[in-house]
1. Once percent of Cα pairs over 18 Å apart, for residues 72-159 alone is calculated for every structure in 1, 2, which label goes with the largest value?
2. Which of 1, 2 yields -5500 for helix-only ellipticity at 222 nm (-39500 (n - 2.57) for each DSSP H run of 4 or more, over all residues; to 500), as computed?
3. Out of 1, 2, which one gives 15.8 for mean count of other Cβ atoms within 10 Å over residues 32-39 as computed from the coordinates?
4. 1, 2: which one has relative contact order in percent (Cα under 8 Å, 6 or more apart), as calculated, at 16?
5. Work out which structure the value 1.00 belongs to, where Rg/Rh (Cα atoms, Kirkwood Rh) was derived from one of 1, 2.
6. Computing distance in nm of label points 7 Å out along Cα→Cβ at positions 16 and 40 for each of 1, 2, which one ends up highest?
7. Kindly point out which one of 1, 2 the value 1.8 was derived from, the read-out being distance in nm of label points 7 Å out along Cα→Cβ at positions 128 and 144.
Structure 1
Amino acid sequence: MDNDIYIKALRYAEEKKKFTLQELQFELGLSDELVDQIALQAHHKQIFFQSTSNFYNKYKSEPYPQCFFSVEDKFRLLEHEELNHARESALSATRFAVLALVISAIGSFSSIYFSLQPSTQLSALSRQLTSIESQLIKSSDLLSDIAKVNEKIDSQALNYEKEMELMLVIQEDLRAIKNEIQP
């Protein structure tokens, strides 16, 4: 927006304070058509202060009428600079807002990621516990089978003991009979 011819003309006027439109045209490299537009606006007191009556018809003839940088021109420049500053601030605010959104998105995705991590670990732990539980059930079944085998062994051992006692009794009886038969 600083390339605008009116802003350039206002800055030139602010620097010079007093000038002719011919000086303005030479310094800014303006076409005759643009100088005519500025002269018409100066004639209607829309830009620059000038005290020449019928300025538009006299600005091309010597002695060239003088133009002055007015208070209204100063306010126009200030408004332009405030507008530029507001645009820069808005651009800066937009950048910060985008940065804040990016940081917020990263935080959200990180939160989701890390909240899923424990459930993944919990799922793995749950699978391990299920495996251990099934192994314990198998071990319990194995212990039950061992207990049954032990009961059978105990039962057979008891039967063996009884058979042994019975054999001893039979053996003693046989000795006694043998002793009775043999003198």
Structure 2
Amino acid sequence: MHLACSGYSPTRPEMCCIYFRNGFAYASDGHILAKNRISEISGLEDHEITALDGKFLHADFYKDMLKYDNIMIAEDGIECSKDNDKVFFYFSTFDKYPDAEKVLQEALNTQTTPLPQVRFDMKIIQRLNKSLFESDKCVATFKGTNKVIVFDSMMEGVSSVGLLMPCYSEDTEE
């Protein structure tokens, strides 16, 4: 998830975070958008997933958190432990996160059209692949020339979905 976040964004610092909402984790840098069901990517119980609702966790904290065996969700952050090592990662506070679900739904509802060619940055696709749970095999749905590409995991029971925004260049036609 942390790989889908923006590395640094002074104008949109919330894009440096994973956002938890309605049982899902969202991350985006403006080029890609990753959505994973929390119950599929973690061993958290329902009450812990509910406690994450509306919270922001910085991508660097999320990455570090993966090194620990045990986590406990608190009101202001996540306590992690492994053997005798304990650490606490505080949630970030922002007023809102871009409406990732709206962006996803608009992309999913866009008519699919045949394409003569598609331009994309392979490094961005690699990051999207690493950001999504069980996404080594996906169905890619092309929404049109210079439109978003939707990636759905082919693993049964996995609800991960990712978006790849179009890659523009000087000679790209609208």
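All of the numbers you see were taken from the coordinates with simple rules; none came from a lab. None of these values were measured; they are calculated from a predicted model. Cβ atoms are built from the backbone, for glycine too; each structure is taken alone.
1. Largest one: structure 1.
2. Here the read-out was taken from 2.
3. 1
4. That value comes from structure 1.
5. Considering all the candidates, the number was obtained from 2.
6. 2
7. 2
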